[in-house]
Structure formats: structure tokens, C-alpha cells
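Asker: Structures are listed in the sections that come next.
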Structure P
Amino acid sequence: MSIKQSGIPLGGILAGILVPTVAATTGWRWSMVIPIVACIALAIVSSRLQRAQRPDRDVIGASPARVRIRLPHAYAFGFLMAGIQVAIFIFLALYLVDARGFDASRAGSALALLLVGGLVGRPAWGWVSDRLHHERVRVLQMAALLSATFLVILPLVDDSLLIVVLLGIGLCSVGWNGVYLTLITEAVPVRLIGSTTGMALLLVNLGAVVLPPVVGLFVAGVGWSASWSLCAAMSLLSVGMIQIARIRGVISPLEGELTNAL
């Protein structure tokens, strides 16, 4: 799951490197040709892919146990962390240009560097959680706590340490996604995975729409430092929400419906 989700920061890395550079030389309108061509190419490639065979039902249901969580609170974690993640994507380059004096190409490269952290972080956190698979909640809490830490110190460090902080933000603020989706899918019986992950992704995308404008209002009203602190506070709030969601122990597939989680 985490490897699959790593495609998102990988695409961001390419965009962060290519689009600002083209925009600086040809103007922003021509730079939009890159994502348009990429979308068309991907549409053509995906239309030619053979439909994957349906997995064997016995393989799908082979998990020996399910983690017990309260789903509404787990959904809140995804809502908050996704909003923080997209706010970082939107505002980081603007912050670097406005507050630190970077040019567009350098700011885009810095965003790409942050996404390198996310590209590494998603499979890395997935590797850790696969070895602590009954403690995936704890793994998510650690990622969110570190995310808050790096976001608070972002406006405080000088340029010599900025690379470390950006990699840390990418590792934690972007790297949580695969572990979160795995936790959600493991919490319910097989027949409910579609509706449950669908609701989780609905809240993830809602957070990505609702929270970045709130951060933008803080940028306009009180400045950059308070805005990054707001992101850190939301990250800490997500730690509390996933803690409330946690129910100790696991449930066997033979124990019936997971009523506490639903």
C-alpha cells in the first residue's frame, strides 16, 4: 500500500523540478503544457493496460486478525493530515519566495526535495508498520508528532539546515498515507473494505479542500510563522484523534462483525 502511494510524491518531485523551470523561461501559461501532456499520455497508456485478474477470494480473506479502531475518529486523522499535506504542497514554494527570497526554480527544487522525503517516507513507514502491524496506530502517531516538530522549526532554521527540515517534513507529513490506508482496510471485514476506504478517502480529500484555505487566511492575517504553527497544531490534534480511535487488541475474522469500529 505504501509503495503504491509513493507514486504521488514521485509525481510531485517531477513537477517541482520541471514546471517552475519552464515557467521561468517561457511563462506560466506554457509551463502548463507539461502536466497537460502528462495527463494525456497517462490516459493513453492506462487505456491499453490489460484489466488485472480478480484476486483469489481465499487470498483476500487470509489475514489472521483485524486491528480494532473506532472509524469516525480514524477518519478525522486522515482529514487533518491530508489538509496539512496539501497546505504544505500549496504554500511551501510561496513561503520560500516570499519569506526567504528564493527564486521560482530554487523554490520548486526545494519542494521537490521535500517530496523526496515523502517518496522515501511512505515505504519506510510501511516497512516499520508491517513489523509492528498491531501497533499501526502508534506508527501513525509517531509520524504525526515528528511532523509537528519539523513544521514548528521550519521558520526558525537558517538555510543551512533547511534541507534537513524539508526532508523531515516530507518523511512525516507526507509519509503517513500508506500506513493509514492499511490500518483502515485491516479494521473491517473484507466485504466492507470498499465502502470503508471510500469514506476514508472522501474525508482525506475533504481535508485537502477545507484546511489549506484556513492556512491561507493565517498567512494573510498573522504571517508565516503562525501559519506553520497552525499546521503543527493540527498535526498534534490528529495524534489525539487516532489515540481516541484506538481499541486495544485485535479481533479474529471468526469473531463476527466489528461493531465497535463501525
Structure Q
Amino acid sequence: MTERGKIYLVGAGPGDPDLLTVKALRLIQQADTLVHDRLVSAEILRLVPDSVSRIYVGKAPGRHTLDQDEINTLLIDLAHGQQRVVRLKGGDPFIFGRGSEEALALARHGIPFEIVPGITAAQACTAYAGIPLTHRGLAQGVQFITGHRRDNQAPAIDAATLADAGQTLVVYMGLTKVPLIVRDLLDAGRAADTPAAVIERGTTPRQRHIVTTLVRLPEAVESAKIASPALLVIGEVVSLSAELEWFMPFAEEAQLRYA
């Protein structure tokens, strides 16, 4: 049988290169080829040796360099070329990163692979904004949902689970659907004055975040001209940001933090 290369599906974390795992850093420095997403930060890409070939397969809303099937085919072709390939993804490959789809394609073609977890945005971006995901007396659980579904469908808001005031809700890829998400949460029973935040480019020198209330979240996002990538956080724990915030790359813009 023809010898094949190996694919490493690696999480790069949310942007701060210091949040890379030791294994992730070792693999990107030893790779033959790096296949990377749009959300892998420039600071992390600077850690990649010049000897490593790079292939960009980033996706932005409405603009895909390659679609998912083409990315799967690319990885399979690279493995047939006996390459050591790092497929580098922002955050964690298995949390809204479509890493499982790529892993399934590799497994079904007999391609060896490894999964290297990364710190997901919900953990890191909230920590850098001083927002704990759980806190005794405020939140006994946390839920991650996506604001972007296949074929541009509206996010699925389940009233029975997401209306619980004791659950922190973190929404990935929900920036373009903020008014709809807020409406559905209010309809599901979340209080209008529930603390809410949006975190833009979390953990990087370009991080901005705004703390407001659920009902005012759409207005705050529009007023501050928040851009992707951004994370929505909804729940009582957001109220702790005023005391726990420690990462302030834009101290001169502190007036934008609370709206």
C-alpha cells in the first residue's frame, strides 16, 4: 500500500499566541504544510517557519476561498503526497470548527490523523473581558450555541433550555443575527435587563468589548460598529466584568465598554 502522510487537526485558540498549547506550537514548527483559516491570528502565523508551505482556506460571510468539500479533498491529496500537514483552526477544531467533518473525511479515506484541542473562544475571550462563565449564585451552567447555521438558516433558540436565568449563554458567529437572537430570547422568557456583552477580536491587541443589557444589545453593537469575529455573552455573570476586567488594550476607549 502506498505510504501516506498524516494530518493534524490543530486548534490555534482565539488569537493570543501565548494561548497555543505546547503541542500545537511544536507541530506548526515541524509541519511540511500549514492549511489555515481566516481566524488564525497574524501573531500566530508569525511563529510558522519560512520553510513551511502555507495554504489559506479562510471563510468569511459570503466569501469562501474553498468550500468544505474542497478543503476535505485538499487534505486528502496532501496526505497522499506523504506530507505532514497541520490543519490549523481558530479556537478548538471540535467546537463550531467543522473539524469533525474533516476528520470523518480523512477516516473514510484511510488517512491517519490526530486531533489537537485548542482553547475555544468562549473560554478565552470571556476571561480576557473579566466575565466568568459560571459563578456561584449567578450561573450554574453554560451553553454554547451558533448564530450561523447551514444554508444561512436562523439560529435555533430552544425556549426550554435557553430561558433559564441561571445559565450563561455564549453565541458564536451571531453578529449578523443579533436582533433575531435577542427577540427570540426575550420571547423565550429571558428578562430584558439581563446583562449582555459583545467581545470583538478577543485576546488580541485589537480586542474591544461592550457590556449592556439584552434588550439594548442590538443598538450597542450597531453604535460601536462591532465587526467579526465577535462573541455574544448573555447572563448574570456579565455584570462581574466591571470588577474583573483586566485586559485593556484600548484603555483610551473605556467609554465604549458600557452601553
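Nothing in this text is a laboratory measurement; each read-out follows from the coordinates by a stated rule. For clarity, every value in this text was computed on a predicted model and none was experimentally measured. Cβ atoms are built from the backbone, for glycine too; each structure is taken alone.
Asker: When FRET efficiency 1/(1 + (r/R0)^6) of positions 73 and 129 (r between Cβ atoms, R0 = 30 Å, to 0.05) is computed for each of P, Q, which one produces 0.20?
Answerer: Source structure: Q.
Asker: Here's another thing I want to ask about it. Thinking only about relative contact order in percent (Cα under 8 Å, 6 or more apart), which of P, Q has the largest value?
Answerer: P
Asker: Right, here's the next one. Figure out for me which of the structures P, Q the number -7000 belongs to, where helix-only ellipticity at 222 nm (-39500 (n - 2.57) for each DSSP H run of 4 or more, over all residues; to 500) was derived from the coordinates.
Answerer: Derived from Q, not from the others.
Asker: Oh, and also: For which of P, Q does Cα extents along the principal axes in Å, calculated from the coordinates, equal 61, 45, 29?
Answerer: Structure P accounts for this read-out.
Asker: In terms of mean count of other Cβ atoms within 10 Å over residues 177-184, which of structures P, Q is highest?
Answerer: Result for mean count of other Cβ atoms within 10 Å over residues 177-184 over P, Q: largest is P.
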